[in-house]
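Below, each structure is written out as structure tokens.
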Structure I
């Protein structure tokens with residue numbers, strides 16, 4: 001193999017997802033992923049710290065997008081409107097990778113270790129959103145509550161989106177979930 005391998009990260013990700021789907025996450029090794037991708041284990045570890053990171057490497061970018069969208073919301077926006085804009089931005093981005101998201105979620109749902117990691121990711125997202133809201137001058141407990149609500153809306157809409165037979169797009173499901181919350185809250 002040459003020193004430079006084009007699209008190594010993508011190849012490793014595709015190989016890992018295929019193997020996780022065929023054998024399960026627990027029964028797949030880094031060596032097998034690298035071999036399936038036609039790369040070395042060393043190349044794998046240049047891109048990912050471990051085999052879980054194949055599924056979670058984009059969490060930081062998603063969190064940053066949420067935080068940036070909250071920060072960019074108009075000053076007149078309520079906390080819920082600010083996170084609503086962030087949800088719309090995240091929904092539009094994730095919509096572009098629907099097949100990957102569905103495959104990834106199926107793998108996570110089949111493994112308690114990965115489910116735990118997903119919950120940690122969501123908790124980190126809530127903490128970052130609460131921080132972004134505080135930067136906008138939102139006091140606690142409103143900042144924390146709004147952040148947790150945003151994560152609940154995100155998770156609810158995402159779970160509906162990846163469900164078999166769903167025909168709606170993720171941004172639409174995000175809007176629908178937000179509107180349902182407003183109805184439940186009486187406003």
Structure II
């Protein structure tokens with residue numbers, strides 16, 4: 001049975017957020033909104049001192065690097081290049097995650113129906129509890145319902161950024177201004193939104 005997300009037991013994974021994939025988002029604001037949401041995801045995890053792993057699909061010279069605002073915000077996060085759709089097939093990533101000693105992985109990135117799906121299946125196979133932030137995953141495909149259903153059927157929990165935000169706060173104090181939360185993490189940044197744009 002999947003537990004609540006707890007800051008001390010989870011890590012974040014940002015999968016293949018690269019120019020090649022971002023360029024395929026439809027709509028005039030879709031790319032900017034996704035980048036903003038992912039930066040806020042990193043800010044949220046950073047506030048709770050949750051380690052983050054980010055991946056880039058090879059060939060990076062063709063698919064591109066992380067967008068500059070996301071790269072700048074990631075700071076100490078570990079960045080890996082990968083050859084497999086499933087990040088857990090990369091020994092360096094698998095070993096890094098094992099060293100973190102976390103049992104929960106919160107996932108964002110792309111493509112929902114390829115690398116995100118395969119990585120979630122791989123992580124579940126390794127025994128991790130996997131949480132997929134639905135409004136922070138994207139794909140060039142118009143319909144990813146089957147991929148989301150597959151992840152969920154295999155044990156991944158689907159949630160929104162807003163749900164993640166409040167679940168983390170609930171886990172450490174119950175409100176943005178709870179004494180326990182402020183004592184452990186400092187004041188919650190006023191400009192950190194509680195939902196995706």
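Numbers for the structure displayed
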quantity	calculated
Parent structure of the calculated result 1.8, given that distance in nm of label points 7 Å out along Cα→Cβ at positions 73 and 161 is the read-out and I, II the choices	I
log10 I(q)/I(0) by the Debye sum over Cα atoms at q = 0.15, 0.20, 0.31 Å⁻¹, for residues 57-112 alone from the coordinates reads -0.52, -0.77, -1.15; which among I, II	I
Origin of the value 0.40, where FRET efficiency 1/(1 + (r/R0)^6) of positions 33 and 49 (r between Cβ atoms, R0 = 25 Å, to 0.05) was derived from one of I, II	II
Structure with the greatest value (metric distance in nm of label points 7 Å out along Cα→Cβ at positions 41 and 129, set I, II)	I
Which of I, II yields 12.1 [mean count of other Cβ atoms within 10 Å over residues 25-32, calculated]	II
With volume of the Cα convex hull per residue in Å³ derived as 129, matching label from I, II	I
Comparison of I, II - label where distance in nm of label points 7 Å out along Cα→Cβ at positions 89 and 153 is highest	II
Structure from which 9.8, 30 was derived, Rg and Dmax of the Cα atoms in Å, for residues 105-144 alone, options I, II	II
Of the structures I, II, the one that -11500 was derived from, the read-out being helix-only ellipticity at 222 nm (-39500 (n - 2.57) for each DSSP H run of 4 or more, over all residues; to 500)	II
Comparison of I, II - label where relative contact order in percent (Cα under 8 Å, 6 or more apart) is highest	II
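We did not get these values from a lab; they are worked out from the coordinates using the rules stated. Bear in mind the structure is a predicted one, so any value in this text is a computation, not a measurement. Cβ atoms are built from the backbone, for glycine too; each structure is taken alone.
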